[in-house]
1. Taking distance in nm of label points 7 Å out along Cα→Cβ at positions 3 and 27 as the quantity of interest, name the structure among 1, 2, 3 where it is greatest.
2. Using the calculated result 12.5, 41 for Rg and Dmax of the Cα atoms in Å, pick out the matching structure from 1, 2, 3.
Structure 1
Amino acid sequence: MNSDLNVLSNNAPLIKQLLVLSKSLKDISGQLLLKINNEQIIDASVLNELLEKCNSNENADVELVVYTSLKKLVQT
């Protein structure tokens, strides 16, 4: 999805605002998958930093609806 947004952003300037959020969600999803599959021990501070980056409205004026659920996953 992140790569699709990159392609779309070439012709849709408003989508560029979502690129940082999309990348952050991709990064935290990858880290959580590694943790869930017990493939790697992940530092909780790294996950928290990624989560807060996702929830920041610095790059796009959107509300991350799944923030509470992601926070629970990060804390387990």
Structure 2
Amino acid sequence: MNGYLIFLTLLFVALATYANMKGVYQWGTLLSGFAGGFALWLLFEGRLNPLVSFSTGFLLTVAFEWGLSPRKR
């Protein structure tokens, strides 16, 4: 396991939580995307291209967070 990926995932989870608690949902969604990207990269480390796994995790997390966002569109 890569310690840097674990650290980055937990860091971005904490930052996204803080941003969402402060009501800055756009930043919270973006930071959650980074957390999801690093988490999927960690999950598929050594089995899948890092760029593909990060991009997939980022896009899926942002899409999920965008659907749950409490802001009015």
Structure 3
Amino acid sequence: MTPGAAALLRLALWALPLVLGYLAGRSWGRFRVMGGLLLGALAVGALVKPFPLGWVLIVLGFLGGVPLGRR
């Protein structure tokens, strides 16, 4: 695997928990959807190599996606 492909794969593995956490936060109130997205984010977040970084990205994405105030 070339260094560019490895960097692209690492970037995708870092972005996916963040995006799934954000989508889970946006689905606030639809608990089955939110649970499924968080479960998928936790599974992908466990694959991110600096180990706790994946879960930190999930939390940041989730907090960024939670609607504040009125919709």
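Every number here is computed from the coordinates shown, using simple stated rules; none is lab data. Only a predicted model underlies this, so the values are computations on that prediction, with no experimental measurement involved. Cβ atoms are built from the backbone, for glycine too; each structure is taken alone.
1. Largest calculated value belongs to 3.
2. 2
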